[in-house]
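Read-outs throughout are calculated quantities, based only on the coordinates presented, and are distinct from any laboratory measurement. Everything numeric here is computed off the predicted structure, so don't read it as measured data. Cβ atoms are built from the backbone, for glycine too; each structure is taken alone.
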Structure 1
Amino acid sequence: MASNPAGETTPVVPEVSAVTEEPAAALPTPQPAPLVADDADSSYDGNSLDGSDTTSLRSSIYNYRVENGRTYHAYKEGEYWGPNDEEAQDNMDIGNHLYTLLLKGKIFKAPIKTPGRVLDIGTGTGIWAIDFADQYPSAEVIGVDLSPIQPAFVPPNCKFEVDDVSENWTWKPESFDYIHIRAMYGSIADWPKLYKQAYDHLAPGGFIEHMEVDCEIASDDNTVPEEHPFWRWTKVFLQFGELSGKSFIQARDAKKMITAAGFENVDEEILKMPIRAWSTDPHLKQVGMWQQLFAETGVEGHGLAILTRVLGWTYAEAELLINEVRHAIKDPKTHAYYRCNIVVAQKPL
């Protein structure tokens, strides 16, 4: 890999032929090797796992929208497609374990030593912010989300705010040492603005970390052809991105946009997350088991509002595709995976 004067590593992302949404220009990042399927696939069977005006939490934000049996956030209603009910919260916590497992037990990659103030964007249930606050009791951790679904009892150095990070931020400039963003696919229309606000609100020398999933389902052995349920599922999110301006493949642009915001020492790593435990790699087999659980428990929540509210499908049509995807997740002949891009960068001193 080569480095430019700002310290950005420039490795090559080959074009992904299956994508119809216009991707960003290829950014040089080392690609993970093709995954090898294990003939003795041991997928999850249900028994395999061990047991910006900051808004006060007034009653109006708890009047959730109910739609097709799922509940959605009330504050800035419709800005985010995902539900916030108990089923969705359980799925978020499964996702947190999945991403921690992907990082081999770590909850972040940035080379931070003694963080002072930390901002967790899109905190969800707050589980990452709580874990970070536990690990760094001297830090002050703020988690922000559209939904007030975080627990009441948290470490004394952790707090949560209901806010829309796509609006102008009200925190003081240069007031954070580390800003963490994870799994915000399909949530932000203006990523350059968000990265610039992150830059402005980091202290000199502070770090941003964006861990993002590329929502195109891929395979290295052509087991996800066109018209496969996974490919039809992918096209739903690509179409949503085109209609809403909120891309589900932002992972591909993160490095370029973070660099353009002024950050230096920009590093990107791309990891593969198998769907099911089909990989021969022991670590990725575990990742695949949890990815299967995450996918199975989240497939309806990820797709229902997008299909019915945005794309105009009937509930019956949406449930038909959702059930096809559920069956495809368990298909041992399919060796599919998601890509996860992790970008870490530093604000100049």
Structure 2
Amino acid sequence: MAGGGRFLRALLRLPTLAVLGAALAPWPAVAQTTDAWPSRPIRFILPFPPGGGTDILGRIIAERLSASLGQPVVTENRGGAGGNVGAEAAARSAPDGYTIVLVAPSLAISKSLYSKLGYDAVKDFAPVSLVATVPNVMVTHPSVPAATLAEFIRLAKTKPGEMNFGSGGSGTSNHLAGELFNIVAGVKLVHVPYKGVNLAMNDVLSGQIHLVVIGVPAAAPHIKAGKLRALALVAQQRAAALPEVPTVAEAGLPNFEVTTWYGILAPAGTPKAIVMRLNAELVKGMHAPDLKERLAAMATEPATSTPEEFADYIKREIAKWGEVVREAGLKAD
């Protein structure tokens, strides 16, 4: 693909999620904070519809923060436009520590995908912490004549434009993951967008489409039942839920990592003392043994950071997905 070499060189210059590894240990206790905060309930915006994995994660975090802060942390689902509706609502809220928002890779993707957004992903927020990550897996139907990732790539190269991949819609993280796969693997899979990744999953289960990059929690039961074939984990390490599935690097395709991450932001201008108190409570809560056990059941890993590290990570994600958007010639508006 034209420009692929330049793209790969640019991508290799971007640090991965591993740079946050040092932040997985609990952050030191914060000595100074706003004495009167919090004195009332905190609004926690979840920019996705209720019922999904993101919603469940958000409610678990809200429950833990409510207990540690001594005030209710009330979740508010504000879905729409790939998370942009909720993100904009948070960006426009008062920077008083009483509004926070759970964000995902869509925050970084939208920066390049949309020419008109009601917020700036960098300037309009005060990063608090990364909170969790979910590994993704490449799955295909068992009828596809490719038992490994290398075989799938060879098959796709013999049928340029004839094979496809599904996603939860244009601009979603699994859409961009498929486009990144096209670039890195040098193949030409056609994008098939759906109104939700569950619909894409249904069609790969029935053999109507060839590939989906999806979170391990959604795919693992079907893989274990033999209804889907796992080609590779799109991550740096193998997943405990699918220990037999190799990573993409092990399968012969380095430089292809797509981790679904979640983090918490506050509106820009939120007092530093409040941000640091929130960070301390999140780091403590996310690494509590009982919460780690609950997350493990969802194939989700706690992954916290300092506010500064999370800010840098968001910028790197924006740069990474901006390269993919430009290379693939994508635009949502």
query = Can you tell which of 1, 2 yields 19.2 when mean count of other Cβ atoms within 10 Å over residues 228-235 is derived from it?
reply = 1
inquiry  = Say we calculate Rg/Rh (Cα atoms, Kirkwood Rh) for every structure; which of 1, 2 gives the highest result?
reply    = 2
request  = Rank structures 1, 2 by mean count of other Cβ atoms within 10 Å over residues 164-171 and report only the one at the top, that is, the highest.
outcome  = 2
message = Given -9000 as the derived value for helix-only ellipticity at 222 nm (-39500 (n - 2.57) for each DSSP H run of 4 or more, over all residues; to 500), which of the supplied structures 1, 2 does it correspond to?
response = 1
query = Where is distance in nm of label points 7 Å out along Cα→Cβ at positions 124 and 292 largest, in which of 1, 2?
reply = 2
inquiry  = To test your reading of the models, identify which of 1, 2 gives 18.0, 57 for Rg and Dmax of the Cα atoms in Å, for residues 92-195 alone when calculated.
reply    = 2
